[in-house]
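What follows is a set of structures to go through.
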Structure I
Amino acid sequence: MIRRAAGVAAAALLAVACGAPPAPDPGTIRVAIVSSPNNLDPRVGTDEVSQRVHQLIYDQLLRIDDHLRVVPGLATGWTQPEPTRYVVALRHGVRFHDGHELTSADVAYTFNSILDPAFVSPRKGAYRLLQSVNAVDRYAVEFRLSEPFGSFPVNLVMPIVPAGAGANLKQHPIGTGPYRFVRHLVDDRVELDRFDGYYEGPARNEHLVLRVVPDDMMRGLELRQGSTDLVVNDLAPDLVHQLAASDKLQVITAPGTDYAYMGINLRDPVLKDRRVRQALAYAVDRKAIVDYLRRGLAEPAVGILPPMSWMFDKDVEQFPVDPPHAAALLDEAGYRPTGPDHRGPRLSLTLKVSSTEFNRLQSTVIQDGLSRAGIALEVRTYEFATLYADVLKGNFQLFTLQWVGVSDPDMLRRAFHSKQMPPTGFNRGFYSNPEVDGLLDRATRETDDRTRGDLYSQVQRIVASDVPYVSLWYKTNVIVARPSLRGIQLGPAADFRLLRLVWRDASVH
């Protein structure tokens, strides 16, 4: 009922009569974003909106391709002469927006500034094994580690700033990306102009205007009116469903890398039993969440790594919805129906979720599924900050959250190694399996991709069977755009660099 009401509200708003849309500048693409960027210095700004702007103004030393492999970016490639030494070769002739050529000095400065104890950056933790960064010559940079780390190249997927860049970079950024910074009006817009000297060729459009439109339905309405040209992943599924029915808009989708899950506290006396956790997994109807709440804009998940990852193992244990089998597992674990008629709950659990409408609705689907297996689930909603604080403190039995942008298999170590429990890492459910720890330790040190792949496959299979998480869904990326836009190519990361290929067909209105 609540979901239907939300859909009706969206339909009602979008049905509001609109006047004639303003005539767009053919060379300008207007993109709605949810908030202003916090910091335009990519070493500091790690919120999603800031990173989207960074993708347009800066270029990364290495990049992630559509199979989530690390590939050249500003670098032409890299070698590994020793297990703890990487040498990265740079492209020649890449220019910053102020005209000077990018060299090894800029790359070394970018990483050394993050390593500098006096420099405050949330990225420091990613470089804990990085001992030194040195310019070998004008177009080569050496990175030395304290110990082998097979996933180190993903840490070179980092925007490069000019050597000597100071605090003013957060307000007046200079990069080598496809667009140069014009101005930022806080809580209003970010304006960018095409950089004609971009090493991969000029963008197909002349200007980008990233307009701050905080309200979800207002973003949809502006698309319908024509005052916004494009929205990337910032529309609710119900709203996308309504907009897709319009012949005035186009909808583009692609598999994404965000992963939704139900976390489990393995220190809980009930939940430490693997049979109980497997029962939870069999009881949750993922397909109902995907089909009805996500409006098909998701795919049922089987593990933390997304299916397009070159390290993804599809042959893990899976848990199709099966309440009778869930009940049988609870019988085996000693949790039988209660009450004089044996129809009472087998056990009671508490699920903590954030107070957004989608999470509340999703929790009702989970609650219904668990009830069919004989589990009474109490759902408690919190503001996100409160929920997150409880998760970090281990103050929960069950919770739902999402991992955003999972790309590297080292995420398995950060989420499931016993030494990664808070505050050290992300193992918030206190999962501990010595076999998994050993495999992850070997995979972390291994530099041969085939051997790493075998080790990570073993980890995925063990973890899937142990169920420290109940996997829910992988997000589907979605762009809703005006029909005149051409050249939209949406990938797993929904990287805003896609905007450089977008152009307006003046013959379409």
Structure II
Amino acid sequence: MSVVLTLKLDESGVVRLAELLALKIRTGDVIALSGDLGAGKTTLARALIRALLEDASAEVPSPTFSLRQEYAARRLTVAHFDFYRLGSAHEVAELGLDEVLEAGAAIIEWPERAAGLLPESRIDIALAETADPVVRSVTVRGHGAATARVARIGEIVAFLERQPRWQGARIAYLQGDASARSYARLFGPDGTALLMDFPRQPDGPPIRDGLPYSRISHLAEDVRPFSAIGRALRGAGLSAPEIFAEDLDAGLMLIEDLGDRVYSAEVARDPGLQEELWRGAVDVLVKLRSVPAPQWLPLVDGSDFPIPSYDRGALQIEVELLLDWYWPALYGEQVPQKIRAEYLALWDPVIDRLQQEKPACVLRDFHSPNLLWLPERAGLARVGVIDFQDAQRGSTGYDVASLLQDARVDVPEAMETRLLGHYLQQAAKADPAFDADAFRFAYAALGAQRNTKILGIFVRLSHRDGKAQYLAHLPRIWRYLERNLRDPRLAGLAAWYDRHFPAAARTGKLPA
């Protein structure tokens, strides 16, 4: 199966196509460029390499005589081949194409000289002159594993063509999270914007009651929740990105670029800023208490998006991640059913108590990777908020714990205590009925729940996805969890953790 795009492009359009290809290229990919001399193959190859190098002025010589030029980009290594001078197709092996594809990607000019030796999964691009001397006819064919990505490029091209303000904008890859979402930064004549690429996700395998994990924990499956929740936050005066354009069915959005001053980077640059930044974010959470948490929010197409509740099923399945991933990584076997049952029985009354709270808007990922410092703005608007698409209706204590017990940045206990006190004081000032003792319980319980979940997720990222760097965060998360479990109302859980995950299991060093 293959998919075909047929485009008419001038030179800037060829460069733009290369920039879109750079967003989707992966290790093992072959981009095969065919066409007569002067058709634009080298223009496309050079633009693609520059996009991968993130350097629009990088020197990219033609490999006509060397046959192969290699470039080490941040995301992957790419080799540029020219097969025009090959004496026979078998010389491809001598140029090391197979070795290149094991660790990177290849761009090949004159691929017809190696007919039959290229992988079946690849992207073929044919360029040809037209009656207009500045326009090229470009045919892009995706084969095998590349088929879906070529189709996606076609959807993005069509989406961007409908945005006059951004036609001709330069497109640059933007490092994002490990989710199904991806981002690019557009550089237009009037500034920048972000392209969010988030096609609707298929359900995973059912794991309980016929439902996949994403449905049980109410994770966003497309751009609709971002659209609905983002507008609600902006309506409350918070700095969520403005939405410039959106195609809900295609899963594409153009949104405001809030910049690169992410909280974690700001603290790394100047640790003395941390308390000011975190205090500003606490004030945002106080404001969020007054934001209505309806069951439905309107979308631009006239439909409504249902806001899920952070219910028992979601809270419970998240704490089970510790048993499903950390336990077998530590002990080399699945958790015994008796121990699982004991653990869940200890969580049951905690979750029961949390479910009795009046539901409020919970953004669910309110922490340093998703907060940006905007000092040129005033008041609450100084805190930029992104990645709120998993927001739900639940206890406000969750977001406060997420912020003050940041999984990736150390929050000293004394600072946590001061900022929690600030939240309690401001919440009581805004709401005379605020129950500080009930909130302290929710903060401790949901902090324990969240940190337990993250322990399981970070071990999963290491053992399933090969991202061992996440293990370095485990000791910090354990320290936070220990603080939560000091609450006497969580004494039973504290004893269970101490019994089954002693100090030696909390170092981040797990058996290979």
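A short reminder: the numbers here are calculations on the coordinates, not readings from a lab. Keep in mind it's a predicted model, so treat the numbers as computed, not measured. Cβ atoms are built from the backbone, for glycine too; each structure is taken alone.
Quick notes on this one:
- Origin of the derived value 11 (relative contact order in percent (Cα under 8 Å, 6 or more apart); candidates I, II): II
- For P(r) over Cα pairs in 20 Å bins from 0, in percent computed as 20, 47, 28, 5, 0, the structure of I, II it came from: II
- Origin of the value -8000, where helix-only ellipticity at 222 nm (-39500 (n - 2.57) for each DSSP H run of 4 or more, over all residues; to 500) was derived from one of I, II: I
- Winner on volume of the Cα convex hull per residue in Å³, for residues 247-454 alone once structures I, II are ranked, highest first: II
- Winner on distance in nm of label points 7 Å out along Cα→Cβ at positions 39 and 295 once structures I, II are ranked, highest first: II
- Origin of the value 2.1, where distance in nm of label points 7 Å out along Cα→Cβ at positions 175 and 415 was derived from one of I, II: II
- Distance in nm of label points 7 Å out along Cα→Cβ at positions 31 and 103 derived as 3.2 - corresponding label from I, II: I
- Structure (I, II) behind the derived value 17.6 of mean count of other Cβ atoms within 10 Å over residues 327-334: I
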